1. When distance in nm of label points 7 Å out along Cα→Cβ at positions 19 and 75 is calculated for each of the structures I, II, which structure yields the highest value?
2. Name the one structure among I, II that percent of Cα pairs over 15 Å apart of 53 was derived from.
3. Given that relative contact order in percent (Cα under 8 Å, 6 or more apart), derived from a single structure, equals 18, which label among I, II identifies that structure?
4. Which of I, II yields 2.3 for distance in nm of label points 7 Å out along Cα→Cβ at positions 3 and 67, as computed?
5. Here helix-only ellipticity at 222 nm (-39500 (n - 2.57) for each DSSP H run of 4 or more, over all residues; to 500) has been calculated and equals -4500, so which of I, II was it run on?
Structure I
Amino acid sequence: MVSVEALRLALEKVSFEKLDGTAIKEQGLDRLEWLDTKGLSGGVSYTDDPWHIGVQKTRIFKTVDAKAGKAVPITDWFDTPRV
């Protein structure tokens with residue numbers, strides 16, 4: 001989800017022929033602002049601090065039906081640790 005959005009943003013600024021790692025970082029990831037992950041995490045934004053943490057808030061899920069791909073959160077939101 002994050003990678004797709006970073007590529008989409010980068011391609012708004014550079015052509016496919018000029019798309020490289022630098023373009024993806026500078027024109028894609030660095031432009032992400034509170035990407036909605038549909039409840040999988042808090043909004044995703046990359047910052048220019050040394051940590052470059054995209055996910056600011058998270059929670060832990062428990063799988064309730066693996067075949068159907070269903071999971072339920074078992075914690076409230078908490079700050080993503082910097083590890």
Structure II
Amino acid sequence: MITDPDDVYNELVDVFVERLNVPRTEIRPDAHAFEDLGLDSVDLLSAIAVLERRYEISIGDDDLPRMLVMREAADLISERIGTKVAGP
């Protein structure tokens with residue numbers, strides 16, 4: 001399972017392109033889901049659900065602010081994957 005933030009970022013971009021029809025050219029590390037990519041809360045929750053299933057992680061309500069910016073989202077997911085791999 002990948003844990004490198006750059007690899008997670010690339011997969012995150014793929015989810016936004018394939019599932020949410022965001023043009024790849026509009027996505028950059030500092031892109032904000034709502035302001036820059038034109039997504040709404042339903043889109044974001046849909047992407048989160050896909051990522052939770054894909055990586056078998058949980059992203060809670062307290063994490064939502066970090067999920068709004070692409071690089072921060074990739075870092076959070078990478079942290080969760082790393083915690084899962086390392087175990088308790």
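1. I
2. II
3. Answer by label: I.
4. II
5. The read-out was computed on structure I.
Only the coordinates and a few stated rules stand behind these numbers; no lab work does. Model, not experiment: these values are computed from the prediction. Cβ atoms are built from the backbone, for glycine too; each structure is taken alone.
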